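Presented below are the structures under discussion, each in the form of structure tokens.
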Structure P
Amino acid sequence: MSSILPAERAPASGPVWSGKSVLIVDDYPSIRKTMRDLVEELGLTCQEAENGIQAQEKLRAKAPDLVMTDLVMPEMDGFELTEAIKTSPEFRRIPVVVISTHADSRYIFKALKLGADDYLTKPASREMLTVVLNRLFDHEW
């Protein structure tokens, strides 16, 4: 598993993002649970959505500090969700990290072109997620 962007500092240890929240978007409950456990271990609070439509409802109800989304989902996929977030005046500053099993450059380039801030391949490790969170939250996009 790798990030498309280089790390700017070493991964932090322990909960360092207390007060930050993440919206995890994936159609598989087991993946959402795994990701939830991982980000809560890092001190973030979580919301979950099964697809892009549900994610947009959660965004409107309570905007998170970060969205982590799968790509292939029913009803509204991660590409459409990323584009919707990044073209919305209200939500465009929320970082979007795509986490997908697809490591093909076509998927990566499309996600980045639509505005994704990073792209990780599944399974996401604690170390790589920490590097990405350090970069995103230290810069406060």
Structure Q
Amino acid sequence: MAESIFNYLNPNEFSVYSAGSKSSGMVNKYALGFLDSKRIPTEGLTSKSLEQLPFELKEDDLVVAVCGGAIDDVCPLPNFKAQVLRLILPDPAVPNSSEQESTKFFAEVGNYLYESLPKLLEMLRDNEPLSQINDYFAQAEKPTLA
């Protein structure tokens, strides 16, 4: 969802790609449902792992880690030179959730991204230090999926 939302809000200024610690092989139907509800294009979306990105991460790249839990266990970041912003959001793909719960969880995380990514764009445009961006998002209220 983050890739699609970021590209929708910022179609040309930054190149944005999404990848997870492992690929499920398909984009989650609840993520697609949320994006459709916001009229955000979904064509061409794929589920991919970090190893499937079409380039090598470099020092001036920014990786936005959105996975939750114990980040180093759930979302291990390989040793690369890119800078890392850790949003640490709960994973909306909660096992054994009902269709209604899954729709709600993806909407909560999707809405957080939709409302928060403009602030990230603003901070990047203003060349805010990564430590300040990390501090801002560490203190921001996050969805709890309750």
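A few notes on this one:
- Given 40, 28, 12 for Cα extents along the principal axes in Å, for residues 63-126 alone, calculated: source structure among P, Q: Q
- P(r) over Cα pairs in 10 Å bins from 0, in percent from the coordinates reads 13, 48, 35, 4; which among P, Q: P
- Label whose coordinates, when relative contact order in percent (Cα under 8 Å, 6 or more apart) is calculated, return 24 (choices P, Q): Q
Every read-out reported here was derived from the displayed coordinates using simple, explicitly stated rules and does not represent laboratory data. Remember, predicted model here, so these are calculated numbers, not experimental data.
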